[in-house]
Structure I
Amino acid sequence: MTETVEIFEMGPRDGLQNEKGNISTAQKVALVDLLSDAGFRRIEVGSFVSPKWVPQMADSDEVFSGITRRPNISYGALTPNLKGYVRAVEADASEIAIFGSASEGFSKANLNMSIAESLEKFAPIMEKARHIDMPVRGYVSCVTDCPFDGPTSPDKVAEIAAELFAMGCYEVSLGDTLGQGTPDSISKMLIAVLKEIPAHRLAGHYHDTAGRALDNIDASLALGLRVFDAAVGGLGGCPYAPGAAGNVATEEVAAHVERLGYSTGLDMTVVNRAAEMARGMRSA
C-alpha cells in the first residue's frame with residue numbers, strides 16, 4: 001500500500017496574512033471554496049488576532065461565515081488568546097491553533113510576552129477547548145534560527161513542543177520561521193523533539209526563504225514525519241520575522257513527495273488553479 005503524506009493547507013491564513021494589498025472577503029472565500037475541492041483534509045482559514053497587528057485577517061469572521069463547508073474537512077483558525085478563541089468558536093471553526101516560540105526574542109516580538117508567559121496564557125484556552133471537544137493544534141516558531149537570538153537550541157524546541165503536547169495539542173507543527181534551516185539543523189532539532197513526541201503527532205512547517213524547504217521535508221520524512229504545512233502559490237511570510245519569505249508552495253510539495261512514491265490524495269488540477277488564484281491575489 002502506498003504511504004500517505006498529508007499537506008495541511010495554510011494559504012488562506014499564513015499565505016495571505018502578510019500581504020499588503022486589498023484582498024476582499026469574497027476573494028478569500030473563493031480561495032477556501034476552491035481548496036475545499038482539492039482533497040485537503042485540513043485548511044487553515046483565518047486568524048482571530050487583533051486587526052491592529054494583522055489587518056489582513058480582520059475579516060476572518062466573515063470568511064468563516066461565507067465559505068461552503070464540505071464534509072470531512074477541518075476548517076482551522078489561529079487563536080493567540082482567549083478573546084480570539086471565543087471569536088473562533090462563534091465563527092464555528094472546526095479546530096483552533098495556538099502558537100508559541102522556541103526563542104525568547106521572537107516570543108517578545110510576536111506575542112509581546114516571554115515564552116513562559118505565553119504558555120500560561122494558553123492554559124485557559126486549552127481548558128475551554130477541552131470542555132467542547134475542540135481540537136487544538138500547537139505551533140512552535142523559530143525551531144532552528146531566530147531573527148533576534150540567532151540559532152535555536154534543539155533541546156529548547158523539544159521542551160516547548162513537549163509543553164504544548166502535554167497541554168493537550170493533538171499535533172505540534174514545527175516552524176522554520178526564517179526559512180534558514182538545513183537538513184542537518186532540521187534533523188538535529190527533530191531528533192531532540194522525537195524523544196518527547198512521536199512522529200505521527202508532529203508536522204513540519206518549513207518556509208522556503210533559502211530554497212531548502214523540500215530538502216528539509218526529505219530529512220523529516222526520513223525521521224518519520226508525514227504531515228507538512230504549505231501554502232498554494234508559495235504565499236506568506238511572517239510580519240514579525242524580518243527576512244522571512246513565503247511558505248513552501250503546496251503544489252511543489254505535492255509534486256515532490258509524489259515523485260518519491262507517497263500519495264497526497266490531492267487533485268493537482270484543482271491545486272494548481274488555487275495556486276494561480278492565490279498568486280493573483282498577491283499581484284492585485
Structure II
Amino acid sequence: MEKQFKGAVIFDYDGTLTDRESGLHIPSAKTVEAISRLKINGYAACLATGRSLKYIPYTGIDFDMLITANGGCTIYKNRIIGEKPFDKSTLLSLTEYFDRHNMIYVLENYSHCYVNLPDDTLFKEMIGMFAVKHSVFTPVEHYRGESIYKIMLIYRSHNDFAPFKEAFGSLTDITLPNADITSCDINPKGVSKADGLHDVCRHFCIEKNNTFAFGDGENDFTMLKSAGHGIAMQNHSPCLDSAAEFITGPSSGDGIYQGLIHYNLIDEF
C-alpha cells in the first residue's frame with residue numbers, strides 16, 4: 001500500500017528553490033529545513049522542473065516525488081507513475097528540422113539525455129550557465145527509439161526561433177526560460193507541470209484543495225492554476241499574476257519558508 005499524505009506541496013527548481021541571478025545555486029539552509037519539517041508534518045514534497053532526471057542537481061532535500069521534463073515524466077521511488085512522451089512522427093519531424101538548420105538539440109527521457117552536437121561551443125556554454133555537467137549527456141548516435149518526454153533546443157540566434165515556432169507551434173508547447181537566452185524547452189502539445197500534479201494526486205488520492213504549488217516562470221502557470229493554492233515567488237513572470245493566490249518573498253530571501261508559514265504547513269522557527 002502506498003504511503004498516505006495529508007497533501008502535496010510542489011516546488012519549481014530554477015527561480016524558485018534557487019535563483020541564478022542572485023547567486024543562489026542551491027536551496028538555502030532555511031529552505032531545506034522548512035521542507036524537512038513539511039515532510040515531518042505529513043505532506044509530500046515534490047520537485048517539479050523542466051530539467052530531466054539526469055541533470056537535476058543535488059539539493060539537500062529528500063523529495064518524495066519528482067515531476068521532470070515540464071510534466072512529461074513523474075517519478076516515485078525510481079518508478080514512473082505518469083508519462084506523456086512525444087509521438088514518433090512529431091519527434092522525427094522535429095529532429096529532421098533541427099538537423100537541416102544546424103540547431104543543437106537534446107532528447108530527454110527517464111534515463112538519458114541525447115545531444116546531437118556535444119562538442120559545440122554554444123552547447124557547452126549553455127549547460128555551463130545552468131551548472132550542468134557535460135558527462136550527463138549521451139551522443140544522439142546512441143539513441144535507440146525509446147520514449148522522449150522533452151527536447152531542449154539551442155539555436156544560434158533569436159532570428160532562428162520565429163521560423164521554428166511558425167513551423168511547429170501548433171504541434172508542440174514551447175517554453176522560453178529567459179528572453180536573453182537562445183534556447184527553449186519543447187514538450188508535446190498540451191503537456192505541462194499540471195500533468196505531474198495530477199499524476200501525484202491520482203496516485204496518492206490527494207484532494208486538489210490539499211495541493212500547494214510554488215513557481216516563478218511561464219512553465220509554472222498551469223501548475224499554479226491547477227493546484228488548490230498557487231504561490232508565486234516575488235520575482236515572478238507577470239503571467240503568473242492571474243494564477244497565484246499568494247505572492248511570497250524571493251528565493252534568496254526565504255520565500256519558500258514564508259509561503260509554508262502563510263498556509264500553516266509548518267511552524268515558525
Response to the item:
Comparing FRET efficiency 1/(1 + (r/R0)^6) of positions 161 and 257 (r between Cβ atoms, R0 = 30 Å, to 0.05) across structures I, II, the largest value goes to I
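Comparing mean count of other Cβ atoms within 10 Å over residues 169-176 across I, II, which structure shows the greatest value? Kindly include the intermediate steps, with their values, before the conclusion.
Details: I: 24.1; II: 15.8.
Going through I, II one by one, mean count of other Cβ atoms within 10 Å over residues 169-176 is largest in I.
With helix-only ellipticity at 222 nm (-39500 (n - 2.57) for each DSSP H run of 4 or more, over all residues; to 500) derived from the coordinates and found to be -12500, which of I, II does the value describe? Mind showing how you got there, number by number?
Details: I: -12500; II: -7500.
It was calculated from structure I.
Work out distance in nm of label points 7 Å out along Cα→Cβ at positions 41 and 145 for each of structures I, II, then name the structure with the largest result.
On the way: I: 3.2; II: 5.0.
Answer by largest value of distance in nm of label points 7 Å out along Cα→Cβ at positions 41 and 145: II.
Laboratory data are not the source of any read-out in this text; all were calculated from the coordinates shown. Keep in mind the model is a prediction, meaning the values are calculated, not measured. Cβ atoms are built from the backbone, for glycine too; each structure is taken alone.
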